[in-house]
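Given below, in the form of structure tokens, are the structures.
Just so it is clear, none of the values below were taken in a lab; they were calculated from the coordinates. Keep in mind it's a predicted model, so treat the numbers as computed, not measured. Cβ atoms are built from the backbone, for glycine too; each structure is taken alone.
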Structure P
Amino acid sequence: MSSPPRLFVRSPLAPGVDLPLEAGQIHYLGTVLRLGVGDDVLIFNGIDGEWRSRIGVLARRAGHLTVTACVRPQEAEPDLWLLFAPLKRDATDLVIQKATELGASVLQPVLTDRGNTLRTNRERLLAIAIEAAEQCERLSVPALRDAAPLACILADWPPERRLYAAIERSAAAMMAPPHRAGLSALLVGPEGGFTERELDVLRACPFVEAVSLGRRILRAETAAIAGLVLLQAGPRR
């Protein structure tokens, strides 16, 4: 028997609570999945764990769920940030999706000299992150921050968080799991890499550690995925 579908909701969860469904959720449950009144749906809000609920009303323009029982308590998740230069639409979508699946807690678009200057639709990107969280069974949705210039982000950076900057064609050491668990972040630049001016700024920051992702030149979206996997491989012993 297949597992019930999962939905991210923004309301507090407790037994007996009735939750109104958004239009997109009504369409997904009723039209795409063809569910009806009485069917089970798993829900989570990033705070209260995962709960089982039951469809109470599901019509074309109205619907609600009734929360029944907690099936999985909220659990600690990696505190791992991803900073990335916006790419073309499909590539940016892939970064958001895969970073969510890999457990990134913060997604921070970074404006760089060679980055894609196309405007990003924050609400659409957040919807991609929510859908990825629903599908991969994580209990939270990463925080999606507004795009900001690299220099501004570095100026406000919390010094206790190590920032691993993926630098291609450099003498940096190969990326490896950190020596010890702790606050960390990954920075991936645009296609074409960082400019010399940006590299000088990064080298001047004591919290930045330049790393290589190997001998091959990876596409930016591939670099983001590979770097996140390496950072979560666990501390070296």
Structure Q
Amino acid sequence: MVMASEGKTPHYNSIFNVLDKESLTPILEELITRSAMPLQAVETGFAVDSTGFGTNRFYRHFIAKHGKEQVSRDYVKVHASVGVKTHVITAAVATDRDTHDSPMLSPLVQTTAKHFQVSHVAADKAYCSHKNLELIESLGAAAYVPFKVNAVGTSVSSTWNRLFHFFHLHREEFVAAYHCRSNAESAFSAIKRKFGDGVRSKTPIAQRNEALLKVLCHNIVCLIHEMHESGAVAVFPVAPAAP
């Protein structure tokens, strides 16, 4: 970090210089997880989703439906595991806009499971894959992930087949449990309303770090709220010493 000498005002670019350090990213990801840990006794259900934070750049892409190019605002994508009761974010990763959602479920859920008791995980159909469903169940949690219209229940994966038939034969029960996924969208909406839906940084690294800082600030808000509402105590575990 940049430290100001006594009696000297830091340069206004100091914060931006720190944000542009790639070494800051894992620190922010760890702080996000640790800021959620005081709510371990409250959160057991989680929703996995992603959202975008707009940048000051634009890009062109071809729209096959309309047969022409379109100019859109570029964005940083934040993938997160969200507690469905408090909306606290237990794990987050910031990537570029082209990163697919499905592969990100594994690191998010595994990070969450290291510190929280996971009873169920909800995610939209973009996350529906053999690997993701098997991972969730391997943690002793129930998976509520809807299947795509072209999915079939004759896979080599017994987990996939069982959940596929549950999805089709017990639709009302599935939908009732799956509804908790909307809490992820509520959390993202709260972040953008409080801290803005865009990032001001210029470089990709700084943009991702800025988006993660928004998530960290959101977690602090959630924790303060729970301290007043449910009596949660803000006690943070000490990081293990490096070998």
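With Rg and Dmax of the Cα atoms in Å coming out at 20.2, 61, pick the structure among P, Q it was computed from.
Values: P: 20.2, 61; Q: 19.9, 71.
Of the structures listed, the value fits P.
Ranked on relative contact order in percent (Cα under 8 Å, 6 or more apart), which label among P, Q comes first with the largest value?
On the way: P: 18; Q: 27.
Greatest value across P, Q: structure Q.
Distance in nm of label points 7 Å out along Cα→Cβ at positions 37 and 205 was computed and gave 2.7; which structure, P, Q, did it come from?
Q
Given structures P, Q, which gives the highest value for FRET efficiency 1/(1 + (r/R0)^6) of positions 53 and 141 (r between Cβ atoms, R0 = 30 Å, to 0.05)?
Details: P: 0.95; Q: 0.55.
Comparing P, Q, the top value of FRET efficiency 1/(1 + (r/R0)^6) of positions 53 and 141 (r between Cβ atoms, R0 = 30 Å, to 0.05) belongs to P.
Continuing with the same structure: Consider the structures P, Q: one of them gives 16.1 for mean count of other Cβ atoms within 10 Å over residues 21-28 as calculated from the coordinates. Say which. Show your work: numbers first, answer last.
Numbers: P: 16.1; Q: 13.4.
Source structure: P.
Among the shown structures P, Q, from which was the value 3.0 of distance in nm of label points 7 Å out along Cα→Cβ at positions 77 and 229 calculated? The partial results should precede the final answer.
Details: P: 2.1; Q: 3.0.
The read-out was computed on structure Q.
So helix-only ellipticity at 222 nm (-39500 (n - 2.57) for each DSSP H run of 4 or more, over all residues; to 500), computed for just one structure, reads -7500; which one of P, Q is that? Intermediate results must be reported in sequence, preceding the final value.
Details: P: -7500; Q: -13000.
It traces back to P.
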